[in-house]
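K.L.:
Quick heads-up: structures coming right below.
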Structure P
Amino acid sequence: MRRICVFCGSQVGGHPLYAAAATAVGTLLALRGIGLVYGGGKVGLMGVVADAALAAGGEVIGVIPERLMNRELGHGGVTDLRVVDSMHERKAMMSDLSDAFIALPGGYGTFEEFFEVVTWMQLGIHAKPCGLLNVGGYYDMLLALLDHAAGESFIRPQHRGLVLVDTEPAMLLQQLLDYRTPQIEKWLERDQT
């Protein structure tokens, strides 16, 4: 695994655990020789994870839309900062550069980015593992929603397993490294519904 994309907030959040987890992830990736791909910002958890990876000698590739770069939110100290035209181009490039995905705590953007790559995996567009770092129970309610959706037959039980989860960065990384994508058809036959 050469690079992992980390989705996370442009805020640091309301608990020190979140920044500590971002620091741990950035440091862990660098020490394991795995490059970090992220949203290119110098603010919030984005800045924390990038700074930690850089401090530990890691490769950091940021991908940021020009509009956000013009607002002086781009991290000028990363290994490679790629400025793109749109959010769509940003997500596609981040995906292309990465071998797996981790979501740290974040808001709408983090949720949207993470679920897009999970959906792409479900549809067979890629076979790259996707994990949530459930820091301090941050994703507990989201995980309950996924279980509810599976229980209501909107997510097949096999697809529910596409979202890997752990509370510890090293354990989540190991799950990503060990993951083998199952061969599951997205759609049920009409007579199976």
Structure Q
Amino acid sequence: MRVAWGFVPTIERICVYCASSPGTNPTIRSAARALGELLAAEGLGLVYGGSSVGLMGLIADAVMAAGGTAVGVIPTRLFSTEIPHRGLTELVPVGSMHERKTKMFELADAFIAMPGGFGTLEELAEVTTWAQLGIHQKPIGLLNVAGYYDPLLAWLDHAVAEGLLRGENRSLLVHHDEPAALLQALRSYVPKVRPKWIELEQT
């Protein structure tokens, strides 16, 4: 569903994309907990992938321990591997990964990608592509802990330099290395991108 140009919803719930692995960097694990505590302190609900393990489990535990709300969305086929979190405000089982991403999108007013692997990258790329196409104007942020996303940001700049990504589309992703500053950036976000159009080469 497309939204009227210039309309940005009030942020009440933030979808966080992150790994089902804890990783090896304690700074990243600490950032997951800090983000969870911040969301609860700011009265913002968490929407995430529903797992009790990895960075997903850490942020959900932090939100719930601080008295916040957390909604997890997880495909039933992943119950044995990602291990659904049973202590959430709500756990929403779905039938597929596509349903998971769609439901998370519907529930959230903004998105944050923490460090992660293929799954996190896919979720981030999809929701950013939807913004580029004008399907939504919800803010999207990268929590660039310990420079984790520096290579991705450099690649985006390279894509702009090569003429394969428009500069205004590059601006769809706000980023910061600290949760509070990133949250402020998301709240201050003003859409600059109109729906993507294809530039045909004149012959």
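K.L.:
As an exercise: distance in nm of label points 7 Å out along Cα→Cβ at positions 72 and 120, calculated from one structure in P, Q, equals 1.8. Which structure is it?
P.N.:
Q
K.L.:
On mean count of other Cβ atoms within 10 Å over residues 40-47, which of the structures labelled P, Q is highest? Present the calculation step by step, with values, prior to reporting the outcome.
P.N.:
Working: P: 23.8; Q: 19.0.
Looking at the calculated values, the largest one is P.
K.L.:
Can you say which of P, Q returns 16.8, 62 when Rg and Dmax of the Cα atoms in Å is computed? It would help to have the intermediate numbers written out before the result.
P.N.:
Working: P: 16.5, 56; Q: 16.8, 62.
Answer for the origin of the read-out: Q.
K.L.:
For distance in nm of label points 7 Å out along Cα→Cβ at positions 24 and 56, find whichever of P, Q sits highest and give me its label.
P.N.:
Numbers: P: 1.1; Q: 2.3.
Comparing P, Q by distance in nm of label points 7 Å out along Cα→Cβ at positions 24 and 56, the maximum is at Q.
K.L.:
Oh, and also: So if we calculate distance in nm of label points 7 Å out along Cα→Cβ at positions 32 and 152 for every structure here (P, Q), which label has the highest result?
P.N.:
Numbers: P: 3.4; Q: 1.5.
Sorting by distance in nm of label points 7 Å out along Cα→Cβ at positions 32 and 152 in descending order puts P first.
K.L.:
In addition: Ranked by mean count of other Cβ atoms within 10 Å over residues 96-103, which of P, Q sits at the highest value?
P.N.:
Values: P: 21.6; Q: 15.5.
Structure P gives the largest value of mean count of other Cβ atoms within 10 Å over residues 96-103 among P, Q.
Read the figures in this text as sums done on the coordinates, not as results from a lab. Nothing here was measured: the structure is a model prediction, and the numbers come from that model. Cβ atoms are built from the backbone, for glycine too; each structure is taken alone.
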